[in-house]
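Following this line, the structures themselves.
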Structure 1
Amino acid sequence: MGKREVRGLWHRVKRERWAYFFILPTLFLISIFLFKPVVESVRLSFYRASLKTQTFIGIQNYANLIGDRIFWLELKNTLIIVSLLVSLMISLSLLISVTVVNLSLRWQSFYRAAFYLPAVSAGIVTSMVWLWMFNPAYGLLNYMLSLVGLGPVIWLGHPDWARLSIVFVVLSWTIGANIILYLAALMGIPKSIYESAEIDGANPVQKFFRITLPLIMPTTLYILIMTTIGAFQIWEVVYLLTGGGPAYQTMTFVYRIYQLGFLYFRFGEASAHATILLMIIFAISFFQFRYLKRELEF
């Protein structure tokens, strides 16, 4: 950055000094409750830390992860769950939004409320409801299967079914917010653009891929990044439904951090896991924004 750019930046800051003054309290709170814990976690990752002692061991915590079978399992499980959740979240929320936006305003309001209502309740409450529904003996899902002559499914006892169950439970209370965002983006597209395309002979499929998708790309990019970050931080669903089982096949990064830090009090190892997770989330989010922002339409 040259002297002219630095001088211009300083003039902009000086011109907007009152705006910076008003956001200082928020920045102060963020620095205390967000940045400081992150720095402290990175620092602890180089120590063998317990409730009473801290011993500097360098990168030993990171080296131990390479030979840890559970670490590779939690990495695989987390990536599988994130991939499934993000892809289903975007495709289903977009499909539902495209369907609902063509309805009357009364029905749009109804479906907005219906899909967003689960988001009002906490994830723990929703997970407890689904835990009852997944019960192999008296759960609602197996009862519905029995009505059509199908045998009971051990939803949380088989690795593949357990992962899909976790993804579905998270979808059930988070998809509503993304539907609201997509509906707002779709309703913001001028109808004159579609009318011009119809005059030129465009069919519904062409209008969707040539007009709708490019114009809602900013919303899609936001949902993609936020859903990815949120999916990497799944914890309460794993805690309540599977506890990381069966045989660590649903163990995720954040649940392993919880185990190491709050059950075993191995804070150094937990911090090493948290630091690696931070780097993974940052790298994936940077890649998504860096390479998808080229498709943005304004």
Structure 2
Amino acid sequence: MPRMRHAILGPGGVGGLIGACLAKTGASVTLVVRPEALEQYPRQLQLESPFGNFTVPVERAAQVPPVDVLWVAVKATQLETALRSIPAANTADAIVPLLNGIDHVALLRSRYGADRVFPATIAGETERVAAGHIVHRSPFARLNVAGRARERLSGTLDQFQQMGFICKFIDDEATLLWSKLALLAPLALTTSAAGAPKGEIATNPRWREQLESCVREACTVAKAEGARVDPEVGLAALMSLPDAMRSSMQKDIERGNPPELDAIGGPILRGGERHGIPVPVTRGLVTMVERKVRS
């Protein structure tokens, strides 16, 4: 079987985890980084994870090379700039975006073709603590990929599962994307507005009520968008997360980085408007986060 070639556009916490695990299984991995960072960027990825602590060699490039799979793992706020690294003649057999939110899928398909873009979601707490050094803090990593990618990515997902991932192909793309967003948005918005980890949100009556209401609003919009979601199942999943877990949005705000507020909260607000569904708690949380960013 030929050695699979992968490129990681955005080797941060998520992209670094994906790249390190792929390289560990023997795949060829190229990290696509900014031209000005290329010369100094490490030629290896170091991963600290419940899946193991190891260092693996990787290639580096300023543009996406010819590969079998391109994983797009940049922040939504960085997507437009990052796409300049993809040559017009890019021939990746599969483009797999791992971004938070919904709207990036249509954008990527408009540029690279619906037949090559396979949406995916990943759940877990990962962080790049230095260039090429990734810390995977949560005891799990869940990778769900659009069912249309089975033929092209079955072997790759098998390799992830051997590393410790929980992987699934999901045929309904609305369910795939909204199942994550309907949980991520409430968690990200409440932890960011409160400046507290999940455990403090869960034990504080005021913030827990906000979290639960936001989940129900998000699920109502998701159902109107055609997704199959259950708010009670979602709430149980959120409550089972580690108490120390913090959202990436919360970390971005603490570091003074632009948060993915529109990508994460925007689809719920816009979907509510499209379908005439009130989402006052979500709107209030978005406003709180906006004020915190401006302060």
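Data for the structure
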| item | result |
| --- | --- |
| Highest-scoring label, criterion being distance in nm of label points 7 Å out along Cα→Cβ at positions 15 and 255, among 1, 2 | 1 |
| Which entry (1, 2) yields the derived value -22000 for helix-only ellipticity at 222 nm (-39500 (n - 2.57) for each DSSP H run of 4 or more, over all residues; to 500) | 1 |
| Structure responsible for 27, with relative contact order in percent (Cα under 8 Å, 6 or more apart) calculated and labels 1, 2 on offer | 1 |
| Which of 1, 2 leads on FRET efficiency 1/(1 + (r/R0)^6) of positions 103 and 239 (r between Cβ atoms, R0 = 41 Å, to 0.05), largest value | 2 |
| Which of 1, 2 leads on FRET efficiency 1/(1 + (r/R0)^6) of positions 191 and 287 (r between Cβ atoms, R0 = 41 Å, to 0.05), largest value | 2 |
| Among 1, 2, which structure scores highest (criterion: Kirkwood radius over Cα pairs in Å) | 1 |
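Readers should treat all values here as calculations from the given coordinates under stated rules, not as data from a laboratory. Here the structure is a predicted model, which means the values were calculated and not measured. Cβ atoms are built from the backbone, for glycine too; each structure is taken alone.
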